[in-house]
Structure P
Amino acid sequence: MSHIIAPSILAADFANLQRDIELVNRSEADWFHIDVMDGVFVPNISFGMPVISAIKKHASKTMDVHLMIVDPDRYIEDFKKVGADILTVHYEACNHLHRTVQAIKQEGMKAGVSLNPHTPVAVLEDIIKDLDLVLLMSVNPGFGGQSFIENTYKKIGQLRQMIESSGSQALIEIDGGVNDKNAEKLVATGANALVAGSFVFRSQDPEQTIHDLKYLKY
């Protein structure tokens, strides 16, 4: 399976959001990555339900929604209603992770769990078979444009081993600081999906940048 490219809409031009959504539709990207921040779990605030609903009206690809919020259980049904296809919650934000994952699946969405840079992958050992996706944060969550944390490669290797030994079908997604310098190694190490925000939308030709990330020579 070729790897998945998920441009992060957090880095799009909010004054021209429909234009950038249509750019992603035209491109060889696979998913729209949408970060939801509440200013509590992370020190920033981003999209709410109305904006995600507006994106859904124009997006023709999978809506990959990443919740960086406290108490995500309160909003699972709402995110389904506004168009999420994949809903990822943070391990660090869930008191009853198994229940949260099951609630996401009951709404007909794929369930993902994200880990902050300091959280070891071993915490997912008892739930890995229930997950469709594991999102490894390769920067500290909350802001775009940060530098990639090198320890991510080690975590990918550990997670890949856990997935294969358990028989899980979970995909490994990487979010933060992804660019043309590290994308090839990330995929070679075991990543299935790459989130790229600033690197795509601040490039001179975003569609070409997406193409280059999609067709790495590995």
Structure Q
Amino acid sequence: MRPTVFIVDDDSSVRNALELLLGSAGYETKMFSSAEEFLTTPHDTFAPKCLVLDVKMPGLSGLDLQGELSSLNIDIPIVFITGHGDISMSVNAMKRGAVDFLPKPFDDYELLDAIRAALQKSARTCKENLELSDLKQRLASLSKREYEILTYVLTGMLNKQVAFELNISERTVKAHRKQVLLKMGVRSIAELARLAEKLGIKPAQPST
């Protein structure tokens, strides 16, 4: 799958020029004439992408769109382009996570370098999203009792202690513990603890 570069600019001549430049560099491009139009388009969470975004546009500005994406937890690396930028505006955009802030007219190679950096950042995020999605699927495969055993395993308690806490046999605890490791795709409690931390799973709170 080729990375996608979204271009949001109200100037059709800029959009056309960028489409030609990025197409010649091997990128898939999608054009939008406004921030509002971009916000109505669904985006693949797991595909590398970035946003080349004009700052000054009718309606929502580029900075407004950056804020909207952040509030919606949509993580798309942004390269700002502008003919009206100033230092405070660029500082604000960079503080909020923009990859670069380029004044028009910009050098083609400078823009391509910024896009390359943005897509590398997106690829890392996509990889993390895929891994987290896979972990959530593994977690969902656990039965209610297996999940309960998982939370007790994270406490470091011995099998017999867990058995006493849950009023079940030690053999049952061992069997569930084995299934938890198998379904979560790990071989040790240390690995399981690392996955649990990524998933935000808290250890059980024993009553004893």
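Of structures P, Q, which gives 22 when relative contact order in percent (Cα under 8 Å, 6 or more apart) is computed from the coordinates? List each step's numbers first, then the result.
Numbers: P: 22; Q: 16.
Working through the options, I get structure P.
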inquiry  = Once distance in nm of label points 7 Å out along Cα→Cβ at positions 169 and 193 is calculated for all of P, Q, which comes out largest?
reply    = Q
query = Any idea which of P, Q comes out highest on Kirkwood radius over Cα pairs in Å?
reply = Q
query = One of P, Q was used to compute helix-only ellipticity at 222 nm (-39500 (n - 2.57) for each DSSP H run of 4 or more, over all residues; to 500), and the answer was -9000. Which one was it?
reply = P
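Which structure, out of P, Q, was distance in nm of label points 7 Å out along Cα→Cβ at positions 41 and 161 derived from, given a value of 2.9? Before the final figure, lay out each step's value.
On the way: P: 2.9; Q: 5.5.
Here the read-out was taken from P.
Give the label, chosen from P, Q, of the structure having the highest value of distance in nm of label points 7 Å out along Cα→Cβ at positions 105 and 185.
Values: P: 3.5; Q: 5.0.
Biggest value here belongs to Q.
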remark   = Comparing P, Q on distance in nm of label points 7 Å out along Cα→Cβ at positions 17 and 49, the highest sits with Q
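Readers should treat all values here as calculations from the given coordinates under stated rules, not as data from a laboratory. Worth saying up front: this structure is predicted, and the values here are computed from it rather than measured. Cβ atoms are built from the backbone, for glycine too; each structure is taken alone.
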